[in-house]
Structure 1
Amino acid sequence: MESKYYIKIFEQSPESIVVIDTSFAILAISDSFLKATDKVRENIKRLNIFDVFPDNPDDKTANGENIVRASFNLVIKNRTKDTLPAGRYDIQKSEGDGFERRYWQATSSPILDDNNKVKYIIHRTDDITEQVIAKKKIIKSEKRFEIAIEAVEGVLWTNDALGKMVGEQPGWASITGQSYEEYQGFGWVKAIHPDDA
């Protein structure tokens, strides 16, 4: 196969991949990576990856660059793959107007030369922003549900399919003042005001 086809295979890969050298200069970028990061190949090739993807200066807690740099250094030192935990790494908007919040899962793998030294690093990323946002919404919704349950916990009670109260019903007892013996079965009906029946 001609070498130009290897380049096409790499660039058209469905994987979001960037290849860098050991000084972190960008050498090759898949179309998927360009799409995920909203970049143009000709504008970022041969640039330092951290110049292209700096930390968000408006976020004083941003540490994505340090984490990824440490991963690259680990790959170079150990000559083995390093998988990063899911984390936030904001991406500069293409218009240059601020940063967009993003979450990523990434893996860095070494490409060794003939002397078994790291020559290149393949950095594969998955944009997991939608999943993280969805999970945060679920957690927030569950928290609201827990608060609602706690707020009404004292007024909840359960009946069986026939309408009989079975078992302890502390919520009912606290509202009506009926004892356990009084509200069992259909005894709870005696606590209902005739106008509410």
Structure 2
Amino acid sequence: MPVERYDVLNRFGKRTGLILPRGEVHKRGEWHGGVHIWPTDGVHVLLAYRDAGKILMGGKRDMLAGHLAAGEEPVEGAVREVGEEVGKNISEDDLHYFATTITNMPVPGWLANHRTIDHNFLWYVPNLAEVLPSLKPEVGSITDPSLIRIDRMIEEMNDPNLAATYALRPPFGTVLFTMSATIMSQFVNRPPAI
């Protein structure tokens, strides 16, 4: 299996010109790129549990997410991640960018923080339930995918015990999930006019 290589970014998300293997990026605590994909029909969102054995937020509910490969643009990475995690071939036009967020979190056993600049995309799927049977997650990636009502996800963000079941990324924590849910709820029964 080839070693994943990432662009090292500055704290503003610009490429520095340095490309390093995944392990080195994480060991050194370098900023690097990621994508979050929020599959939604405007009423529900598709979430899955991260594999319990993962060091980063293992066993927590999460959106589709992944790192950007060296030289990869965010929308290209999002299309690739949907293919890898859901088994669907989509185009860049199927995704709708809505925010860039950062993650800067300590990781048990690591000497440096995990630091990513993440590009968030909505993937509007009118018949979201049809995606579940085709889900082909990467080995050791996600398990137990399910649909959750967007309004329920917002409620759970306001309950500390329930919010703790999500893969909350510091420093924003519940803000990312609440913001994403609010944006998704605007797409009820209609694709975005972007």
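Computed from the coordinates by the stated procedures, all read-outs in this text should not be read as laboratory data. Everything numeric in this text was worked out from a predicted model, so none of it was measured. Cβ atoms are built from the backbone, for glycine too; each structure is taken alone.
For which of the structures 1, 2 does the calculation of mean count of other Cβ atoms within 10 Å over residues 43-50 return 20.4?
2
For which of 1, 2 does FRET efficiency 1/(1 + (r/R0)^6) of positions 75 and 107 (r between Cβ atoms, R0 = 30 Å, to 0.05), calculated from the coordinates, equal 0.65?
Structure 2 accounts for this read-out.
Can you say which of 1, 2 returns 62, 18, 16 when semi-axes √(5λ) of the Cα gyration tensor in Å is computed?
Going through each structure in turn, the value belongs to 1.
Where does the value -10500 come from, among 1, 2, when helix-only ellipticity at 222 nm (-39500 (n - 2.57) for each DSSP H run of 4 or more, over all residues; to 500) is the thing being computed?
Here the read-out was taken from 1.
Quick check for you: by relative contact order in percent (Cα under 8 Å, 6 or more apart), which of 1, 2 is greatest?
Going through 1, 2 one by one, relative contact order in percent (Cα under 8 Å, 6 or more apart) peaks for structure 2.
Looking at structures 1, 2, which one was FRET efficiency 1/(1 + (r/R0)^6) of positions 11 and 179 (r between Cβ atoms, R0 = 25 Å, to 0.05) calculated from, given that it came out as 0.00?
This value belongs to structure 1.
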